[in-house]
Each structure stands twice: as structure tokens, then as C-alpha cells.
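Values quoted throughout were computed directly from the atomic coordinates according to the rules given, and no laboratory measurement underlies them. Source: prediction; values computed, not measured. Cβ atoms are built from the backbone, for glycine too; each structure is taken alone.
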Structure I
Amino acid sequence: MPNNVRFPFKLQAAFFTTVNCRRSSTVPEPLTTNFKTLVKSEESDFPNLQIFLKLETEGEQPVTFEIELVGIFAHIEDQPVPDRSIIREFISEQAIYMLWPYMVQMVAQITAQMGTNPVRLPTPHYYDLRPEPPPAEETK
């Protein structure tokens with residue numbers, strides 16, 4: 001009898017859908033970047049999931065990039081089908097950490113190929129992806 005795991009998903013595939021980069025003629029050393037991250041999920045084939053991770057620099061910078069990655073997560077066959085309520089926790093506690101190394105490697109590689117020191121992305125320590133509570137209704 002198999003042991004039940006908290007998140008019964010395995011990373012089946014990861015691929016980049018967008019890689020856009022630009023570099024200005026002069027780049028300061030050391031190079032620092034400001035970026036934002038967007039994470040969303042496609043759950044229509046649950047218990048299989050698609051997790052979309054987008055990394056994008058903010059504003060005008062000497063080096064800018066927009067990179068999108070899709071992770072395909074398959075349900076582990078010998079595990080019970082989980083309740084959909086665990087999806088946000090799975091993304092925050094596991095999926096981000098499974099996909100993030102692909103992003104780190106891509107950003108380091110493309111910035112190094114641009115002739116700058118490779119940009120090193122910090123590890124996301126925690127992304128809280130639980131839905132926000134609905135706004136309180138105003139009373140009339």
C-alpha cells in the first residue's frame with residue numbers, strides 16, 4: 001500500500017513560452033535588476049495542472065527581460081485525488097521551487113550571453129498564493 005503524500009503531483013514537463021530580452025549599450029557593474037513575478041494556474045484538467053510563471057523587469061533598466069515558463073504537473077497515479085483546495089498551497093510550497101531553477105538558469109544564461117555579469121535571481125522563500133478574501137460588502 002503506497003504512502004499518501006501531501007501534494008500528489010509530479011513535474012511532467014517544463015518549457016518556455018516567451019523569452020524577450022534587451023540590453024542598453026552601457027551596463028553598470030554590478031548590474032542589479034528590479035522584477036516582478038506572476039504565477040497562475042490552469043486547473044481545467046484537474047487533477048493535472050499547468051502552472052504559468054512569468055518574470056518581468058519593471059520600468060526602464062539597462063537590461064530588461066520578459067520570460068514565461070509553463071510547468072505541466074501530472075497527478076501521481078497511485079495516490080488519491082486531492083481536493084482542489086490544496087492547489088494554492090502546492091504552488092506556494094512546491095511548484096514554485098520546482099520551476100524556479102529553470103528561470104534562474106535562463107536569466108543567468110541570457111544575461112551572460114549579452115556580455116554582462118550573469119544576473120542571479122534570489123530564491124523565493126515564500127509566495128503566499130492563497131486567494132484574498134472577497135471585499136466586504138458596503139451596507140446602504
Structure II
Amino acid sequence: MSEAKILETLVSRFDQLDSRLDNKFEQIDRRFEQIDKRFDGIDKRFEGIEKKLEEHDHHFEKIDQRFDQILNILEEQNIELYNIKSTIKNHNNQFDEMEYTIKKIHNQTVRLSLAQSELDMKIDSFKNSKTGNSEKNINSI
């Protein structure tokens with residue numbers, strides 16, 4: 001074979017290889033374009049998920065703030081309850097003291113009533129006595 005023929009054969013084979021490679025590269029480019037489209041779709045999905053996660057984070061922050069407010073309210077109510085318990089305890093002590101005083105007054109009243117009854121009986125017996133000097137007897141009581 002002559003050099004021209006070899007060169008022609010080589011060029012023809014290079015052209016065939018070049019054509020095949022062009023086809024292969026075009027197929028690969030189309031596949032990459034399809035993959036890029038898929039990645040674009042996946043990116044959009046991730047952006048949607050990220051947006052939803054940000055919304056959830058915002059909601060969780062609001063919930064945390066509400067819990068903090070509730071805890072503050074509970075702490076305030078706990079303090080108020082403690083103050084109420086202290087006030088009730090003080091009142092309870094005052095009632096105990098009043099009950100003791102009332103019992104003491106009652107006992108004294110009962111003793112005075114008994115003594116008054118005895119005195120009334122003595123006065124009646126002196127009045128009913130036939131002695132002439134009842135004033136003197138009453139004063140002796």
C-alpha cells in the first residue's frame with residue numbers, strides 16, 4: 001500500500017472514530033443534561049425542605065417562648081401560693097390564740113356564774129331568815 005492510501009485509510013478511520021466519539025460525547029452530554037435536570041429537581045426539593053425546616057424552627061422558637069412565659073407565670077403563681085399559705089398559717093395561729101382566749105373567758109364566765117348562783121342562794125337564805133338584822137347579815141357575805 002502506498003503512503004497516500006495508508007494516510008487516506010488512517011484519516012478515514014480517524015474520521016470514523018471522531019464521528020463515533022462525537023456521538024458518544026453527545027450521548028454523554030445528553031445524559032449529563034438529564035442528570036443536571038434531575039439535580040435541579042432535587043435542589044428544588046431540598047430548597048422546599050429547607051424552607052419547611054425554617055418554618056418549623058420558627059414555630060419551635062414560638063413554642064419555646066410560650067413555654068418560657070408559662071414557666072414565668074408558674075413561678076409567679078408559686079410565689080403567690082407560698083404567700084397565701086403563709087397568710088393562712090398566720091390566720092390559723094391567730095384563730096388558735098382566739099380559741100384559747102375564748103375558752104379562758106368561757107371558763108371564767110362559768111366560774112363567775114357558779115359563784116353568782118352561790119351568792120344569790122346565800123342572799124335568798126338571809127332574806128328569808130327571820131333574824132332582825134338582815135342588813136348586817138347581807139353585808140357579812
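Comparing distance in nm of label points 7 Å out along Cα→Cβ at positions 21 and 53 across I, II, which structure shows the greatest value?
Structure II comes out on top.
Taking Rg/Rh (Cα atoms, Kirkwood Rh) from the coordinates of each of I, II, which one would give 2.04?
II
If you work out mean count of other Cβ atoms within 10 Å over residues 5-12 for I, II, which one comes out largest?
I
One of I, II was used to compute helix-only ellipticity at 222 nm (-39500 (n - 2.57) for each DSSP H run of 4 or more, over all residues; to 500), and the answer was -5000. Which one was it?
The structure behind it is I.
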